[in-house]
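Coordinate-derived values only; no laboratory data. The structure displayed is predicted, hence computed values, not measured ones. Cβ atoms are built from the backbone, for glycine too; each structure is taken alone.
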Structure I
Amino acid sequence: MEQSLPPDAVHVWYTLAPRPLAEEAVATYLALLTPEERARYERFRFEKDRRQSLLGKVLVRNVLSRYLPMPPEAWRFSATGNGKPILANSPSSWVPRFNLAHTEGLVACAFARDLEVGIDVENRERAVNLDVARRFFAPAEVAYLEQAPEQRRERIFLLFWTLKEAYIKARGMGLSLPLEQFAFTLGDPPRISFEPAMKDDPASWGFFLPQVPSPVHQVAVAVQCERDVRIELLEMDL
């Protein structure tokens, strides 16, 4: 089924990952991957890591084939100098931009036409170490956490964490960006501010917290944009 991707839209495709995958499904999915991707799959030690990685690759391939006329197994990928995955081939003059994230029970990917996007997802049932915030977050974020009711701190930590991860993934620079030099203010929508050394403009970024139909998952999306954009949440049944 063909799917359009308007210039002012970011599509967030997701699948609530079943566990475990049936052997027939694994065989079908692996057939879509390149030999190198299959080898990486085999190197994962734990089944949950294999499952999430496999579903992520299959999700990206199937969604791309909804936008452009190429079968899922034909897509090829490379990476920027900083390791951000990008599409290496396209049958069209435009190349979709995408960013993938997964956690226990959820795989999600953000797609856009000509906008840099980043996405992060977390399972709220995971163990949270608030000392990470005290060591690495911006002072304003740490202060906000410390002043929050104790029962809400883990949830707030994950909001900050997913927003920060989505931003650095959209920038495509990984943890080379210092987490303490940009800060989020939680709201609807969340807002970002930068220390001068970051040389970035808050007005050029939009942040979103789409709600997937799962009570235990947190999703954050970062979009570099000079115009209003809309987020569309779409489920892929794998």
Structure II
Amino acid sequence: MSSTLARSVLAVLMLSATVGAQMPPAPSGHWVGSIEAPQQPIGVEVDIAREGTGWRGTISIPVQGTKGVPLSDLTVKDSAVAFTIKGGVAAPQFAGELSKDGKTLTGTFSQGGGSVPMSLSWKGEAQFEKPVKSPPVSKAVLGTWEGTLDVNGTTLRLRLTLANGPDGAMGTLVSVDQGAAEIPVSAIVEQGSKLKLTVPMVGGGFDGEVKGDEIAGTWTQGPGTLPLTFKRKP
């Protein structure tokens, strides 16, 4: 082997070793694990995938009835992974490290000044919910509506916005007193004066009847139901 060829082969081997050392496993996938809360572990499912030049992620907490809550500030740097749960009370956050084999993600879950361990195991490809297309709705329900929930004496203000887009009806729900994050309404069904909304992100839904500038009905979340009336915002 000539000295020139030997140097070339050696350079290729060195380059391969360097590239391999600088490419830790990516965190893309469906992750299942738990937040080690003091009373009992809270099961969670996290989905992460590369989207363009950045990352997309969601978290589901079955025991709380939440599904597909978007992650914000999702960052991946080498083996470090961090994110914030969008719209969560007291800005819940996670910061952790990916194992060398890319099968576990362990770190710390922080919220409201406290922190506990959180660990996740890789279970396959990311499983994002497919968007549901809703037929366009009438002018009677378009616009911005405001309502109030009375939860055991605690008042929660809600703002509902409904519009028609290129793919049909779309809507958002904002809990003004809980971080004011926009929560997507995944399904909107209008039948005569009846209106049904599905909000899987918080495991909730609304069934009401349109009466002029009011939509009176019931909010359901988990096993509980509460009366709720939306009034059109002036």
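Quick rundown of the values:
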read-out: Which of I, II yields 17.8 [mean projected area of the Cα convex hull in nm², calculated]; value: II
read-out: Computed 14 for relative contact order in percent (Cα under 8 Å, 6 or more apart) - originating structure among I, II; value: II
read-out: Top of I, II by mean count of other Cβ atoms within 10 Å over residues 154-161, largest first; value: I
read-out: Structure responsible for 1.9, with distance in nm of label points 7 Å out along Cα→Cβ at positions 122 and 146 calculated and labels I, II on offer; value: I
read-out: Value -9500, calculated as helix-only ellipticity at 222 nm (-39500 (n - 2.57) for each DSSP H run of 4 or more, over all residues; to 500), assigned to which of I, II; value: I
read-out: Test item: distance in nm of label points 7 Å out along Cα→Cβ at positions 26 and 202 calculated as 4.8, pick one of I, II; value: I
read-out: Identity of the structure behind 2.7 (criterion: distance in nm of label points 7 Å out along Cα→Cβ at positions 58 and 210, calculated), options I, II; value: II
read-out: Among I, II, which structure scores highest (criterion: distance in nm of label points 7 Å out along Cα→Cβ at positions 34 and 186); value: I
